[in-house]
Structure 1
Amino acid sequence: MEIVVGVGRQKSVQEIMAVAEEVLEKTQGIPRRLIMRAKTVELIGEREGYDTEYTAFTFRCGKMSDKTATAIDEVAEAYSDVCRKDSENGKTALHFTPEDASRPSERVQAALDAFSEKVRLPEVWRLAGEQYRSDPVSVEHIFETMVKLKASDVHLSPGELPVFRVDGETQRSDALPALSAAQINNILKEVAAERYWNEFKEDLQTSFNYHQAGLGYSRISAFIKAGAPHVTMRYLPEVIPSFDDLHIPGETMQKLAVMHHGLVLVTGMTGSGKSTTVAALVDWINTNRCLHILTIENPIEYVHRNKKSLVSQRHTGVDVSSFNLAVTGALRHDPDVIVIGEMRDPDTIRSAINAAATGHLVISTLHANTAYEVVNRIVSFFDPVERDLVRGQLRDSLKCVICQRLLPRIGGGRAPAVEIMFNDVKSINDSILMGDTDGIRIGMQQTISHSFLFESYIHKLYKDKIIDLEVARQHTTDVSVLDQMIMGTYSIPRLDSVKGLKDAGH
């Protein structure tokens, strides 16, 4: 990829090369040889190490002005101990070479300054680099570092130290040096099956699952940004965590795991642990029930081994061409439980609802910030003429929505906060049909429902001194409700406080 950069009216060769190097590092990494070209002029900087300054320089010019020719002659004569002039293929070159190439020379710096004062250097250059880092990078070491740091993800970009996500926050680590684009491409080529490597080259992005035996799995995503490769690796343990490991309500989750039919959704924002919660739910079913579990994912993340159940995991794009086709076809594969990686389009949602309505337990994920807004979030995927029908189908098929957030714990780590909506009382059922978000929220708070809001769960985390007050208030949905719960003054709203429910005769 050609990189063109305007450096402006810099005063010296060193300043121009410093600007150029900074730009080049972001796309290709750190080179030992930097090449800059502008019209008939070429500048080359060389060094022995990747973390040292450039020590040797070459200025090469084709057609040049009398002023430039005079400057070359004058500097070559005045600094003959470190400067050498030669001509080749009709071009004149001035070489600045120190006695010791391993370290900068004050004499070379003085010669460069003198030359810079005598010539006008171009403002726009075309950049290239050579001799980037190419030594092999251990993928096992990357996994070991993720395990050691308890990182959920690592990001690899050219010219940057690897960035690990720990407890939801990014941090750089010197566990690996700053990598070059070539090294990142080599890592990707090493861990990707041929079809994914070809996909990356053709589509400039790809995503797949990788197994580092003995350490874990990873969902690897690669893409191009500003002409540079970027690889993200999400860590997934080999042993699927239990409900207790995840610190989510085990009794409630088991209640979902023994259902025979209906739609169960695990929701939350990106990075909230939805996939892990679904994996724990599937693993409990796999361990305790004799069923056929069919998963449809892109890519496959957690890998399930057959226990009491038979688990069939299908990767869209590999085992089947699309989510919708996989969900539609699933009904012919004798499944008891169908797991859909994500509700991502109307066709997939429609097929999932139909599967739940025909006697299957369907488990899927969706991006949403609260459990009670999920109905309208799903309905928004459809054209207005279909929405009443979809609400009616959800009223009959939707059994439970789990929404979760990960909160910073006192003393480090993260604790999940969970909001659960069971479609178990008439007020919630009717509100789903009407698309009444407020009605669902109020119905969730009635004592006859097994549902609960984020506020009550976060309040419990605060009382148990798992999180502090600032974190509790920052991550709750309605701060005023949480504050009233802490003060003991909160009262559950009456069902008839919502207009929609009043009109429905409640």
Structure 2
Amino acid sequence: MRTPPSGILNWTRRDFVRTGLVTAGAANVAAFVRPSPWPAGAATDPASDLDKLARSVRGRLLRKTSPEYDDARRVWNQAYDLRPLAMVRAANVDDVRRSVEFARKHTVPIAIRAGGHSYAGYGVADGALQIDLGALTTVSVDRDRRTASVGGGTRIRDLLTATLAAGLYTPMGACGAVGVAGLALAGGDTSGRGLYGTACDNLVGAQLVTADGNVLELGPGNNEDLYWAIRGGGGNFGVVTRLDFRLHPVVPMHTAGFAFGWPSVNDLAGVLRTFGDLVRETPDEVRAGFFVDPAAGAFASCDFRGDPAAAAAYLEKWKQAFRPAEARMSTSMPKPDGEQWNTTRLAVDGAFIEDLSGGVVDVLARAAVEARGVGQMLLGLSNGVAARVPMSATAYALRGTGLSSLVAAEWDKPEGRARAEQWVAETGAALRPLAHRAYVNYLPRSTPERIREAYGANYPRLARIKAQYDPANLFRSNQNIVPAPRS
């Protein structure tokens, strides 16, 4: 991040925040129930039962005395240095069941790790039993039905490698190493949401292990309350061991990128307002973003998916609006690997901005210039199909046209942490009165009040479903939805 982003023509989140066995046939697993190894009765010390858990699973169990423990507990955002009680590298769905039963018996919280790229470090937690889904990576593509099924530990690159080989695509994030589950279950702010909706809008089925050890199939007409909740509600309701996605034809993406460097606060505010005017109404084929890099300054990018002539005509509007800034043009196709993110230490916050005008522009412009050399920003357009889905249709609450914003700051040395965290916290606090909802994957570890705010009108229903399926809040290493009180 010390030089201008090389990928500005095909921008990705990496440009601003740089740095087992599940098959399609697993739908029948709910009928296969092995007896629990944990007899009923008073709970004992969890450490004393770890040997029994290790013998009962086909995968590996790591504990604090295991040589691999320290490496295994590290996550991508190394600002979080946490020590779980133990880690189960699940080999199959039954390993997940047995791990959940152990945690329930001993009232030990569960941390679910799929890709390990959570900004808030939620793949690991102090004193928790981590369930690592990294071996559940089977990918199955049905070209005729245009669907793909993936294991709960699948990475984006593995899913897209399989679908692109079939000439098909489903909206995913920019970094190929990110876990599919962590992205999709939070909603999935993806580049294709204008044409295809978010990742969760394309989630047509799933398999989930609940807090009581049941293995459930979710989808239209099948456990619909949980199916609604996992499309935006994250890992609050159980361990998702399989996800099924709708696929779409692959189309080229035509891009115009604009670099503005470091203008004054007033000039940067003017550029932001121009960007806001351009994205207020857009065709579904468009995605757009505005970025501030701590070294290189401000950038804007507009992509048009589809016909080259239609793209050229539309992008001409952007060229005229941003003159004299020169447009850099390119055409590309989706790539499985995308950007590669090095491990880092960073602080983040997010907000959903409904309109770039008035006070919000002033906040963003001042914060960007004041944080030169430290802070970075991303404003990603949510439009089209994703915007038209009713807010109550899924748990994902960021409906209507708007900009999903991320503010972040990295540090290399311990002495840089305080400044980075302070800038992020102050910028987030200044935005919050102007933008109440937020993409939960962009939030820091948050209070119950902040999570209620992020989900808006969908939160009461989420809390009721949480109370039904996880009343003890076993799954709380996440942006936590607190179970509603029993009436």
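Below, the figures for the structure above:
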read-out	value
Among 1, 2, structure where log10 I(q)/I(0) by the Debye sum over Cα atoms at q = 0.13, 0.17 Å⁻¹, for residues 329-376 alone as derived comes to -0.31, -0.51	1
Which entry (1, 2) yields the derived value -11000 for helix-only ellipticity at 222 nm (-39500 (n - 2.57) for each DSSP H run of 4 or more, over all residues; to 500)	1
Mean count of other Cβ atoms within 10 Å over residues 153-160 - highest-scoring structure of 1, 2	2
Entry that produces 38, 25, 20 once semi-axes √(5λ) of the Cα gyration tensor in Å is calculated, selected from 1, 2	2
log10 I(q)/I(0) by the Debye sum over Cα atoms at q = 0.09, 0.17, 0.18 Å⁻¹, for residues 137-368 alone from the coordinates reads -0.45, -1.26, -1.33; which among 1, 2	2
Label whose coordinates, when distance in nm of label points 7 Å out along Cα→Cβ at positions 81 and 345 is calculated, return 7.2 (choices 1, 2)	1
Among 1, 2, structure where Kirkwood radius over Cα pairs in Å, for residues 177-216 alone as derived comes to 11.4	2
Which of 1, 2 yields 0.30 [FRET efficiency 1/(1 + (r/R0)^6) of positions 57 and 441 (r between Cβ atoms, R0 = 25 Å, to 0.05), calculated]	2
For 4.2 (distance in nm of label points 7 Å out along Cα→Cβ at positions 225 and 417, calculated) the corresponding structure among 1, 2	2
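No value in this document is a laboratory result; all are computed from the given coordinates. All of these numbers come straight from a predicted model, not from anything done at the bench. Cβ atoms are built from the backbone, for glycine too; each structure is taken alone.
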